[in-house]
1. Comparing distance in nm of label points 7 Å out along Cα→Cβ at positions 79 and 191 across structures I, II, which is largest?
2. Quick check on the output: 12 is relative contact order in percent (Cα under 8 Å, 6 or more apart), derived from one of I, II. Which one produced it?
3. When you work out percent of Cα pairs over 29 Å apart for each of the structures I, II, which one comes out largest?
4. When distance in nm of label points 7 Å out along Cα→Cβ at positions 135 and 215 is calculated for each of the structures I, II, which structure yields the highest value?
5. Matching task: -6500 is the computed value of helix-only ellipticity at 222 nm (-39500 (n - 2.57) for each DSSP H run of 4 or more, over all residues; to 500). Pick the structure from I, II.
Structure I
């Protein structure tokens, strides 16, 4: 399963990736399960996963690529990143609501709200949060990652959207919705925004002045697949500004959102039994990925 899409959401599970992917794939039309990569002996001191166990699973929901990762218990899903589903019909929203709340929980029940004739905010049995909206969207992308800015970040949506759209090509702001003036917040403080990065839709929402006990973490990250070292260098420099470099191509931007800057060839190399162990040994020594060094290791 190949994807020309530059941005792919990655979901970090403890060891439930296979179960979760099968479950999600049963919920959406035009869904499929692709390549499975397994852990080897390499890097055990970092990942602590048994040799032969599932590392990653490529899958699609509604034709949109995702990646599931069994990374261990370090990070837990929370509401800082959810998936906003534009259902488009009564049947679809009812079906998803029933399935996703089975073994999960309801944050906001299925009902009419000022922004939608029918909407719900739920958390599934794996801890992943979903926003369900009966409204349709004029896009083939019906599942949209939604970033929730909370606590001291609640008023940073405008800054974040401007930052991201300045970095990615084919980007634009689609919609901005400010807080009501009655909140006495500075004029123009955004409650909601929708924007595109490299033609991939995101929503951003503000948690307001209410105190929340969560923030962005590595449980949901966004993979940027890069064809060249110049692309890797560019995104790494732009997104680590004010943020933090992490291991194996991971970084946190200045808002705390996690990204993976990855050579597009990496999954092919990791699925080649003659190259996998050599590539794994090499990438565990890196923060920012070096394509030439990875290729040299693969062919060494």
Structure II
């Protein structure tokens, strides 16, 4: 029995390797590109350049460091605005980042970095003092908020005592109200002492509302038969500062009957008060000249 043995021919692969590709003769190989930073086009205005002293050196000499300057003191920082403190913080942070990079590089090349570390310690003190300054302001703000709560509590308590005081105590309480309006709201007892531009402010408007309400509530308690609607803003509140309560009520009634009583918007309140009080002062001056 004859067995036919077949095997794969190796002639074809050998011929394929030996045959030269037609397009290889046209390929021209370029010289290899040596890796270097000069192969990259870097924007000269790139923000990271700010972390280098210049564009040619990566590490400053110790003589180039500002070692003579002192740290900001707490008193100096306390006089700065929040925006100024914000700028100081980030300028110091930027300089510390530059120093940190230089220290890391200096340690890698076994350079003396003691001066860099010394300068960084100064900057750390500045940052700590900025944080302490901001902390002081935060604590002061929180205490002011607490003080405001205490003031509101006292004003509420005084209002109840003023409204419910006995007739024999009324003069004493009106004197206390005059002292209170100046202590809490800066409203001077004599209108002729008013500084229109300085004294007529938001605090003044708040005090006016308090004074008008407390006087009206006292009067209504003593006159329970009187029907009188709540006051409608500063236009109706101002007469209670300038006149006796009874006269103020009559003036408000006249305003309402004439249709001139209008509730002002917040932006209109201070201009109205300044103009109204200025007119009152002119009337007082004219009366004094006539006398």
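We did not get these values from a lab; they are worked out from the coordinates using the rules stated. Quantities reported herein were computed from a predicted structural model and do not represent experimental measurements. Cβ atoms are built from the backbone, for glycine too; each structure is taken alone.
1. Largest calculated value belongs to II.
2. Details: I: 15; II: 12.
Considering all the candidates, the number was obtained from II.
3. Greatest value across I, II: structure II.
4. Comparing I, II by distance in nm of label points 7 Å out along Cα→Cβ at positions 135 and 215, the maximum is at II.
5. Answer by label: I.
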